[in-house]
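Input: structures, listed below.
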Structure I
């Protein structure tokens, strides 16, 4: 029943183009088929950097899932120069994007058409990046990128599994972004039936301190001491595996629900776990770091807190950049022809 409802919704919007709103600038959607933990947001950051390097002025449009405060209208998280909204109003992922992407404005609203209009009129954006947009059918997009892993092919639909839509829905994608190697990409491409696909590689960088001075690389070698690992993300096992792959001895794995807002009691429990494990080092994810108050990591008596940065890269890079540029050029030609 869930699958039929999702398929009916997509087909309904396909038959009713008058109910789909459009923006003046091209829209690139990054989405997926499963709930949580596919790497959409880091890929949005990767795309924003690629577009900026090509001379574009991208604007990021996000729903802001997991916010504690939900004001009406559009929240301007960043104007490209300054952070203008705290994580409680923006959500952890938009705030993380705003921190890591200087020069890129970030907007949050359930009405992403409204957010896009604001970006066009007042922030001179040239292209929109729709974070988690594959199911946001109310807004027309020019390029649909769908992140799908080989493991997703064996998933079941909600509520029995993690699929938001049947696998067949991914055939609407312009390109598939597949984590893993060449074999994974080919298996997914053939199963879904989309000709264009690119690999996504994950690069894990050295942990950075959260305490002052901010962003300094942790000067502690992996394996020199045990660590307590803290994750409040959709797939924490990936984070723990990435730490161990770097050579860290993970003495304790502490898991909270996705988008969890840490309390003083949580922080006390984490620091107690570090003491019991015989370590003064706690490592968490970039997304979780947004929800940790700076006061929690600056106290002199507290353990050291560090974040493990992950970078996602679309490969082969040259071919992807060329393909993306071609699609954007075609989208702009269509707009010119429609206006003529």
Structure II
């Protein structure tokens, strides 16, 4: 991804391995501060996944792959390390897929860092292809709405929902992006807008509740990411996605989900079986260390919601744009 620094633009990935250590951009500090954090132990990688130092399903998967590499290099029990990583975030399917991928590679005797790099590099390539396939859906002058952050920060590089926007923009298509702020952690405002600003792509931040207003005024298509996609096309994404999908259907706006095949959970039949993560209520009740809700009030804080397949126009993947009915046919199209 392109980051504007005081020394000019520079390319970064969200996570990478260097000198036997895992490095990642601390996404909790953006956009106020750009900082690289370093990890040497799988336990610390697990905490980074849990506390959202790294977030976004594909980036979580890459971090887990590197965490497994660190465990192998330190001679730790691989199965225990894998279970530790899997326990950190219950909804992001890439996390489970990456751990299983690494367990297989390591037990076959592959060199740990090379195996993890192979996983991360193929995720990057898949996201690039998502961008190429999705950009074909974007017409010159389109106004696009997205939700949460499904950009390079969430996917190592390129992004899922932002990949088609990046490719279309670099292909000199004029476009405009509505960025919903995405409460309570504001990943849209803090991360998606940050990426678009660094790419100099025209955009505006909107409050989540204004989505319907702008969709009715003239949004041409909606593109979101996904944390898990069930076999029937139901999918989980950041809380607030479901409402956008329903409104898009009502207003006849195409609604696309961008995700690599590694996000598809072929063992989960439908959305009712997707585990939805509930996070700490303080994410809602506290801001910048100060309680903003009345004392004695609690909060419910689901991190994701489930959107039924009937609201999805298509899934933008590395192998093309799929109808929900086509998902079962691509079980073998994985790393």
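Read the figures in this text as sums done on the coordinates, not as results from a lab. Here the structure is a predicted model, which is why all the values come from computation and not from measurement. Cβ atoms are built from the backbone, for glycine too; each structure is taken alone.
Looking at Kirkwood radius over Cα pairs in Å, for residues 229-308 alone for structures I, II, the greatest value goes to II. Suppose volume of the Cα convex hull per residue in Å³ works out to 133; of I, II, which structure was it derived from? Working through the options, I get structure II. From I, II, which structure was FRET efficiency 1/(1 + (r/R0)^6) of positions 21 and 237 (r between Cβ atoms, R0 = 30 Å, to 0.05) = 0.20 calculated on? Source structure for this number: I. When distance in nm of label points 7 Å out along Cα→Cβ at positions 77 and 109 is calculated for each of the structures I, II, which structure yields the highest value? Checked I, II; max of distance in nm of label points 7 Å out along Cα→Cβ at positions 77 and 109 sits with II.
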